[in-house]
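Just so it is clear, none of the values below were taken in a lab; they were calculated from the coordinates. What you are looking at is a predicted structure, and each value in this text was computed from that prediction instead of being measured.
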Structure I
Amino acid sequence: MALLLLLYLVVVTQLAVRLIVVDDPVSRGIGIALLVLPLLGFWALVAEVLFGVRSQRLGAIVASEGPLPADTLPLRPSGRPDRGAADVDFPRYQAEVENDPGNWKAWFRLGLAYDACGDRRRARQSIRRAISLSRATA
């Protein structure tokens, strides 16, 4: 998907440049506007790839120290953790963060617990917090 997005960004950038060199103010305006889309797309692509790489690195560190939150939960037929069991297990990880808010490993486990509960937005926020804390302590 990332390669397809990159290919799309290159094609749109080429189209934008072609429109900018045309001697028509409307075409130039559209071309300039089209340059904004690839810049935003490239920024989003880089941000997501960096998030993935950094969270994978932290995940490997935490996994080497013991089971991850979802590893101990029963699974649904889809392979995702059972949300009911995840909801029961969640307070443990929340308390761990409340007791030590500067611990990136606790934030990472909380992010995985949020993910197991089905709350992807909070999962990503917690893992981003873990990444920033780990970078600050490194």
Structure II
Amino acid sequence: MKPRPMLFKDLPLVYAIECESFSTPWSLEALKEEMCNSLAYYVVVEKEGQVVGYGGLWVVEGEGEIINIGVRKAYRGQGIGKSILEELIAYGQQKGACQMTLEVRESNEVARYMYTSFGFQVIGKRKGYYNAPKEDALMMQLQL
């Protein structure tokens, strides 16, 4: 269950995961643009020959920012998100990041638990950051 770099051929399944995972998903076009972003690194996890999870990271001037991690509902709770997060952290370290940051819905207890288990700490709150439903985001950070 080792993540591998995301390829353009993965985009239809990644987009399906995006739509299943987030109430305001990125468009397929936005995901395509991310594939061309020189600051971005995206990975996927395959199981049974299908992409079942993905995640993305930007590394800018010594800081990594986790952009998205999504896992198909039928495959959640199997450590896929954890393997993606491990890969993104390792890549950030390899690229010289001194810290990692992310935003997470305040109500997303499963994701918050995972991030906390890796050492991420809440450093702030973005009021009304998310739509559909409107909700605050917790800003979390990991010192590397």
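The value 1.20 for Rg/Rh (Cα atoms, Kirkwood Rh) was derived from one model only; which of I, II is it? Going label by label, the one that fits is I. Which one of I, II has helix-only ellipticity at 222 nm (-39500 (n - 2.57) for each DSSP H run of 4 or more, over all residues; to 500), as calculated from the coordinates, equal to -9000? It must be structure II, since only it matches.
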